[in-house]
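Given below, in the form of structure tokens, are the structures.
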Structure 1
Amino acid sequence: MYLSPQDYLFHRSPMLLIEHIETIAPESVTCSVALNSAQLAPFLEPQGLPAYFGIELMAQTVGIWSGYQDKCAGRAAAQGGLILSVRAFEAQQPYILGPQDVPLIITMHMLMQDHNYASFEGSISQQEHTVATGRLSLCQLDAELEQKLGFSA
């Protein structure tokens, strides 16, 4: 059993978009959120959820994986992270549509990790239908990196 997404992520409402953690493995993670959830409600448009939100859904799913790994290792959770690059993000349509109460399933697989940097590839699906795919390179912030980037004094 996992804690709630906010126990692993720096994000808080209204920017916490993940509703449930499905599975976390050493090199992959799966989370979910329904289109009619309180998490996505502020961002829905009449046509649906803009597909570019898929990038943030993927990034937060990776953030949950990272936070979980930190907690398991007894480390303090990171104070945030940065999306360094998005490659081959492809959404099937400009808006994510579909049954409002059927969850979007976000699955991400690690391609590589080196200290604070990692690359993940994954997809968002709903009812066995792929909605979006992409690869993200991310950086987990720590005190040393925050200082190098000028985020702290």
Structure 2
Amino acid sequence: MLIGGSDHNVDKKGRVFIPARFKADFGENMVICACVFGNKCLWGFTEEGFERFCNKLNKFSYDQTQEMYRVLSDGAAFADFDASGRVLIPSELRSFADIESSVHIVGMKNYIEIWSSELWEETKSKVDMSSFAPMVKEMNFSFGD
């Protein structure tokens, strides 16, 4: 399971270190693509995870999904891990997510998000933790379960 967050530098070639705890889930490579939910971040999927996501689009009509799939697929790239555990993020994806010198990587259970450090801090500062309370209450969550 991909959980936790960490900060990393981007080298001059656009390579980013992916933490070993995440790399184990990915294997030899990962698929990197633009987030299509309105955030200026990147998603990192296993090949199977990316395929599952794309297959879920099939429940919608082609008219509903063609633009999203076109943008998603056009910007997607296979990123192979080098011997140091880094992946190359293509320049067009770095540009999309405003990634320059540093990133924050967040594990999202079955994929990762890659944020520019600046956008991550800005986004995180706007989160109102108390807004989660109704959802937790509706889950009937208990530490005893």
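A compact table of results
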read-out: Distance in nm of label points 7 Å out along Cα→Cβ at positions 57 and 81 - highest-scoring structure of 1, 2; value: 2
read-out: Of the structures 1, 2, the one that 18.4 was derived from, the read-out being mean count of other Cβ atoms within 10 Å over residues 33-40; value: 1
read-out: Origin of the derived value 2.5 (distance in nm of label points 7 Å out along Cα→Cβ at positions 1 and 113; candidates 1, 2); value: 1
read-out: Entry that produces 1.00 once Rg/Rh (Cα atoms, Kirkwood Rh) is calculated, selected from 1, 2; value: 2
read-out: Which of 1, 2 yields 34 [relative contact order in percent (Cα under 8 Å, 6 or more apart), calculated]; value: 2
read-out: For helix-only ellipticity at 222 nm (-39500 (n - 2.57) for each DSSP H run of 4 or more, over all residues; to 500) computed as -5500, the structure of 1, 2 it came from; value: 1
read-out: Answer label among 1, 2 for the case where mean count of other Cβ atoms within 10 Å over residues 17-24, calculated from the coordinates, equals 15.2; value: 2
read-out: Which of 1, 2 leads on mean count of other Cβ atoms within 10 Å over residues 65-72, largest value; value: 1
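Readers should treat all values here as calculations from the given coordinates under stated rules, not as data from a laboratory. Just so you know, these numbers come straight off a predicted model, no measurement behind them. Cβ atoms are built from the backbone, for glycine too; each structure is taken alone.
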